[in-house]
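So, here come the structures, one by one.
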Structure 1
Amino acid sequence: MSDDASELARRLAREAEAVCRHYLSNGQRQGRYWLVGDVNNTRGRSLFVRLHASSKGAAGKWTDAATGEHGDLLDIIGATCGLHSFREIAEEARRFLKLPGRRQEPPTEAAADRRPRDTARAARRLYAMGQPLFGTRGEAYLARRGIDPRVGIGALRFHPRCFYRPDDVAVVETWPALIAAVTDLMGRITGVHRTWLDPDGFDDRRLGKAPIDTPRRAMGDLLGHAVRFGTAEDVLAAGEGIETMLSLRTVLPAFPVAAALSANHLAGLHWPATLRRIYVAVDADAAGVAAAETLAARALDAGIEAIALCPRMDDFNEDLRVLGATRLLDVLRHQLLPEDVERFVNAIAVKTSA
């Protein structure tokens, strides 16, 4: 990249959120990222732009989990404006940077480094405020989705009045919520995931989630980390959603699983140094398939065996709810290696019948 391009990219990165609001107006801010469908400003959540520099990377950098594309804000400007030469892109970038009311003081290095720690600290506070899961609406929510709540007890809590702020609205609402701990490989809580629940019960359309625009949100230091159920040593199953991975664990209760919470985060999941085999639960959409392929490729490069687990329907929770536990176990049995069938299926069956 030329010196001129580097300087323009740095200046744009200082105002990353303003750039995103202007050129990716169909997206929305979620924590430290701007989410949108793609570089053409399509509605969706596959592409994420980092809004603030951190130990994870520079502000203004973006990745599209559905395609694997990545770049900086100059690329965004070029794509959304239909510009092809650097001269045209640079001219548009300079025009944007001169717009009144757009300039912001760049955050200091100390502030940028502190921000992830602050959100992780807030996440730990929220998790500590939660109640044990059993006997709560959170337990009932999992049960209505066909999940055995006992398989998630180590990482899940319930909050009866968890704050929810609609996008661009000052008023804060409160809803009951399932709170999941996001942890690193050492078990330290780095973030939380909130699923706000419908206090009026369960229906087949929302599946028990609250009637709000974004009933699922995460906060804290998330990249590389996950909601982990069980302790992985040599074998792990990883996927996106909490309900997806708890559905696997409902029928394979001894199998360690990790829910990365999104396609973007699944692609960058950290695994233990002792891992020898990873099963990747694939969601049946473009972003899910791309993320699973990226994670599998990373694993293979590290000498780790990677095996896809594919649901019969859109995801494994739908399989569990529609097909039932016995048929889901049969679906999984045929996708596991024989030694893992013996270890996680047959051994448990023998132990249960003993």
Structure 2
Amino acid sequence: KLIKGSPAWCPTGGRGSIMHEAPSLVIWLCTARCNMACRHCYVRGRFAGPELTTEEALRVVRELPDLGAVHLAITGGEPFLRPDVLQVAREAVEHGLSVSFNTNGTLLNEQLAKELRKLDARAFISLDGADREVCDAIRGPGSWKSALRGLAVLRSYGIDFSLIMTITSLNYGQGRKHILLCEAVGAWEAVFLPLIPSGMAAKAGRELMPTPAQVVRCLKAAEEALEEIGYHASLWCAPFASRFASSKRLYVAPCSEEVMDISPQGDLLLCDTLDFKAGDVREGLKRAWEEFLAFKNEFLSSRRPRLMDPCSNCPVVGFCEGGCLARAYLMSGDLSAPDPLCPYVALRTKRHNE
């Protein structure tokens, strides 16, 4: 049910499997520039320096198929602020890759929609509230109206799109409304993503970070709505939910090994929400990937979820692998820590502190 090409797409397995040599999914943060200043943005303020040139980006997408890549997910920042983004996307398609765009939707117009249609591209639109008040409180005044206008353009051209809701302390009560909104506007699916405190979200900190109980409440309300209307949704970056999710209409995505994250400057990132990097695509994609694999294997050698408490006794540890590595590290400073948004981890921590 998870859309092929989404940032969480994992065709053959999740973390905990042997390190795969082929990155089937490539996430390219094509630019750090954006026309918005969302309070929870994980990109803003993290990247500096010259971004990949057009020729450098074209060379990367030409080399991707040789590494086994099948999909290029183009994100930002706001990808449509990069003047050559469609040129690069066309080159990717010509070399056999499928493409998708993660966008705030505010720059979508008929001309762009026509190009996306030609590319057979899918769009992922960030909309972090199921009504104007909540959405604008998180993403800025006017964001709700602008995003809905963009959705209407996509719909008129028959372009598949999904709506992504980052779960925060401000919108966790809108799990049901998000599902109903997605169905009403013709979205292919609804997507949920619990906040990861990176970039601007790190500065917002406690104000926006939901509690484990709030995440559960949001997802349970979403599941009820999914069953009622026969819809479907995906959950990214929260594999721990596989323990309590009850609806088959909610796809809980694993954290895939088969992903290559490319920064705006061409560095390969451990995760697009983390600043750990190794390998520079400017020096050749294959070489960069080999350097990255060596770095990643060594860097994560100490992370052993099956030995963590309480993960060691959890029935879904083989799938979850301790939850979101990035969130765990950013909230605890420890690569060996489990995801603190997991309700079972939170319960164990509470009992330990009592």
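Structures 1, 2 were shown, and relative contact order in percent (Cα under 8 Å, 6 or more apart) at 11 was computed from 1.
Identify the structure, out of 1, 2, from whose coordinates distance in nm of label points 7 Å out along Cα→Cβ at positions 300 and 324 was calculated to give 1.6. That value comes from structure 2.
Suppose semi-axes √(5λ) of the Cα gyration tensor in Å works out to 29, 26, 18; of 1, 2, which structure was it derived from? Working through the options, I get structure 2.
Computed from the coordinates by the stated procedures, all read-outs in this text should not be read as laboratory data. No experiment lies behind these values; they were computed from the predicted model shown. Cβ atoms are built from the backbone, for glycine too; each structure is taken alone.
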